[in-house]
Structure 1
Amino acid sequence: MTARSLFDPLPLAERLFVRGRMFSAPLRKVALRAPPEGRIADVGCGHGAMSALLVWNHPKRQVLGVDPDERKIDWARASVGRAPNARFQTGSAGSLPTQGFDALVICDVLYLLPPERWPAFFTECRRALVPGGKLLLKETEDDGSWRAAKCLAQEKLMVRVLRRTRDSGGLQLLPRASTVSALEKTGFRVREVVTMSQGYTTPHVLFDAECV
């Protein structure tokens, strides 16, 4: 069995969507950087792909997944939610309890928000973390490559045509320096920026930050 087996109860279309998500992004590498135990929030969890990787073989992690899309939360509850150390609720970073988490994991959420909303979003994330808590932010960067252009076109299809992802008024890719600046201005220390694009047709990048 694998983490993907948690999604076996879902309809075929939803299972294929989750498998595509796991195949096209380095979610497992991100999950490996999370603390081995403690309370972890998966912000923008969707169907729960990242949550599944976080709880699989890690019984000392308590994972809460939040997402504004109630449909996806229902799918997450019906699959990963069967694990004893995972639960899901409709909401966002702002709905998390104050200083309740040792780590926040956020994958492919920021590009959906207009840049002017980033400071408020990061402030909500910081409020939810304990002092010294970890923020793992995986995004797609605008590195000027064909991969970035391909990714943006693909996301416009998913968000605005197929409506598989909820539109939050953003849908843009920015250089990694813009993300680092926004994090630092809202009280995070960026410990490491990791390029994770090798083997993918998308310019994935991970920001490993600490709440100070």
Structure 2
Amino acid sequence: MAVFNELEEKGIAVVDGIQSKEDLIALAKSLGSIKLNQNGSAVSILRPSKGQNALKGTFSHVHGLSAFPMHTDTAFLGVPVRYLVFGMIGSSSCATTYVHFNEICKASRIDLMRVAKRAVYLSDTFEERKYIGVAFTHDRKNGIRFDPNVMRPMNADAKKFHECVSHILDSIAAHQVDWTGNRAVIIDNWKVLHGRDKTTDEDREILRIYVEN
């Protein structure tokens, strides 16, 4: 219950004392249904790379060991996954960064949510191309998606939204999660954008589980 309250209030929750992949899976199952990967696994293992062998268009391919820009995971889906559950058993000096979308709205000089509801983007991935909206509603809950890696603004409102959000993200300080070991981080993927600091640590290993609402 404390985790859900923290997620509702802040859009992110930190849980210490995670000892194993099984602990992380149990935590994810307490939030909802796990979305399995294409190979049937529940957990993805993410490691930094210079990007040469990464899938075309992915963050690793585009940004390599540089910082990852703020984004929504699975923004290309009709409904993005609700929660991201990250875990690291070891430790790393490379932080995960995040910004709540409410902070972006407060820093905006325009009614960003009104623009978001009219914005149309083209989602362009190696699997398909399709038109999507920024704002969405699922199961009576509202969400926002933003991924500059795969989303291309197509109408005037999308261009205004994209320019405004990009400018604000460049001008405000992101929060960060430090990976001190045996830690899990849950992110509300409908409310919070996240990224990664630049790194030279190619041994950094983070576990990720997608949870549907």
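Of note:
- When distance in nm of label points 7 Å out along Cα→Cβ at positions 144 and 176 is calculated for each of structures 1, 2, structure 2 comes out greatest.
- Computed 15.8 for mean count of other Cβ atoms within 10 Å over residues 120-127 - originating structure among 1, 2: 2
- For -6500 (helix-only ellipticity at 222 nm (-39500 (n - 2.57) for each DSSP H run of 4 or more, over all residues; to 500), calculated) the corresponding structure among 1, 2: 2
- Origin of the value 2.9, where distance in nm of label points 7 Å out along Cα→Cβ at positions 112 and 128 was derived from one of 1, 2: 2
- Computed 41 for relative contact order in percent (Cα under 8 Å, 6 or more apart) - originating structure among 1, 2: 2
Coordinate-derived values only; no laboratory data. Quick caveat: nothing in here was measured; it's all calculated off a predicted structure. Cβ atoms are built from the backbone, for glycine too; each structure is taken alone.
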